[in-house]
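Next up, some structures in structure tokens.
Coordinate-derived values only; no laboratory data. Please read all numbers here as calculations on a predicted model, not as lab measurements. Cβ atoms are built from the backbone, for glycine too; each structure is taken alone.
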Structure 1
Amino acid sequence: MISRSGCHLCDVAEDALARVIGRFSAEYPDVGYQVERLDVDQDPELLAKYSEEVPVLLLNGRQLAFWRIDEQRVFSAMEAEL
């Protein structure tokens, strides 16, 4: 998740991602995953690429969502990676 401090949409996206992760963990308890949170303002490359799109959700390096997170879409994408 690429976000920035003080971003209301980022807070909403974090909550949505937490719900997706909770569901995924419940349905696939033996599957490991890692969530990395990056501050767009702390990385010049991320800032140049994503500044106007935060929050941005990447799944295995592929942009999956920006501004708003569709929980079902994210969950389905995670399942497809299994």
Structure 2
Amino acid sequence: MRIDKYLKVSRLIKRRTVAREACMNDRVFINGKVAKPGNTVKEGDIIEIRFGGGEIKVRVIDTPDHISKDMAQNIYEIIS
């Protein structure tokens, strides 16, 4: 699954266009490398998102195409 879509589906970022912009501005990393919007995410990958003054790091558990709002937090694990 594309990183921009994963960020939207997981609701780490609410809109895909915002997720795409974050990737284009080098604020998203997959396994320590800068992620572009089309990079693929798979189970076990570590995603880092830097925004504002903060940072979030998560481990990908699942990559479903669609998921209900209530289940979105079940497809990743927060590391820090």
Report task. Can you spot which of 1, 2 the value 28 was calculated from, given it is relative contact order in percent (Cα under 8 Å, 6 or more apart)? Result -> 2
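For mean count of other Cβ atoms within 10 Å over residues 7-14, find whichever of 1, 2 sits highest and give me its label.
2
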**Report entry** P(r) over Cα pairs in 5 Å bins from 0, in percent derived as 3, 17, 31, 30, 15, 3, 0 - corresponding label from 1, 2
**Finding:** 2
Query raised in the report: Which structure, out of 1, 2, was helix-only ellipticity at 222 nm (-39500 (n - 2.57) for each DSSP H run of 4 or more, over all residues; to 500) calculated from, if the result is -14000?
Result: 1
